[in-house]
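In what follows, structures are represented as structure tokens.
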Structure I
Amino acid sequence: MKELRTEIEINASPERVWQILTDTEKFPQWNPFIHSLKGNLVKGETIEVFLGESGTKGMTFRPTVLKVTPNRTLRWLGRLFIGGIFDGEHIFEIEPLDENRVRFIQREEFNGLLVPFFNFDSTQRGFEAMNRALKERAEIAS
């Protein structure tokens, strides 16, 4: 297993951060990593995600939504080909620190036969860029 984890403190309410995170139609306006997300963020639904660090080709995949807890957690599981080859569970968490400040955590747990052969540097940079952009958007709007 390989885990990537990033976090950032945002001076905004959990509700504001959640609203931006789940307003997927506006991702192209601000999100430098997840360029588009189509589908319903409902447990059990399959969504279509196009992502990639700026300046890279990017990739489209179709994960299944695992958990949606408003203002707190969004999780999905993507697989390359079939389960066990290269699986990634993407997790967004919003931890309230006080009324108008949160810790936003973005992480992914990778499992499968191909994981040891994958370079995660670009993915890590993409997470960090998205976190900074989310912070900027949430704090401007607060």
Structure II
Amino acid sequence: MFRGSSFHTIDAKGRIIIPKRFREPIQNSGNPGLMISRMDNGLVAYTLSDWEKIEAKILSLAEKSDSMRRFRRVFIGGAFECNCDRQDRILVPPTLREYAILDREIVIVGVLDHFEIWSRQNWDKENSFMEKDMQKEEVRNEIARLGI
């Protein structure tokens, strides 16, 4: 499981060092690679075994709406397999770096079954949105149902 967040840098070649606490779940998945795609102005990274489950779930959906076709096209079609090198780094492809505006300062955020990669700028905006959402009663009620 991926938990916690940390601030990092992406180098000029587009390489990111995977945080030490995230390496074990990746290695335990049976393959040292990740599938990375785009979502919400950031990137999502899944182990290859978890990615296969996502693809199976998407394929099994009876929903064939225009929106779902677009989602599949962008989310699955825009995904890249990224393998970890000997220094526990991944190379983020240029199209994903451009989408997420990754140029130097980044934030890596564990979200249980996957982790996210954000530019510091987009992460700060996302936190601002979350703070506003927390003022909404329906959001507070949804969180309360978790027992938190």
Structure III
Amino acid sequence: MDPRTVYFSEIITLLAVVLYYFVMGARVGMLRGRHGVKAPATTGHPAFERAYRIHCNTGEQLIAFFPALWLATILFHGQYWLPAAFGAIFLAGRVLYMQLYTADPEKRTAGAFTTMAGILGLIVLAAIGLVQNWGAMG
């Protein structure tokens, strides 16, 4: 496999892990300490609860994102950078979701839809890749 095929998706994967574990996770821990929300409590100050929900929801989204990213990366035979581009849309959506949810949970929709658009794009690329590979199977 050409290394270019996976390089950008490798970068997106690392960025997703950093965003989830080191940005969002650290924010939850910081706000837990700042507002005195003792573990294992998951409720308390509204700022903590928002950060906690953002972190949990992102974890839920990653369950679909990682397989979709890598299936699209491996299966799709087209522009090798396209799966990573949809991965970048996903990441932008998660950052937007975090910003909007932090400011006002009722306004998080744009971030949620951007996230879904990234995953949907990856699913479409993976499906196209399956069709492309079906013909190559003989």
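Here, each number is a calculation from the coordinates, and none is a lab measurement. No experiment lies behind these values; they were computed from the predicted model shown. Cβ atoms are built from the backbone, for glycine too; each structure is taken alone.
Here is how the numbers come out for the structure above:
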{"item": "Entry that produces 34, 14, 11 once semi-axes √(5λ) of the Cα gyration tensor in Å is calculated, selected from I, II, III", "result": "III"}
{"item": "Test item: helix-only ellipticity at 222 nm (-39500 (n - 2.57) for each DSSP H run of 4 or more, over all residues; to 500) calculated as -12000, pick one of I, II, III", "result": "II"}
{"item": "Value 18.9, calculated as mean count of other Cβ atoms within 10 Å over residues 33-40, assigned to which of I, II, III", "result": "II"}
{"item": "Comparison of I, II, III by distance in nm of label points 7 Å out along Cα→Cβ at positions 41 and 121 - largest value held by", "result": "III"}
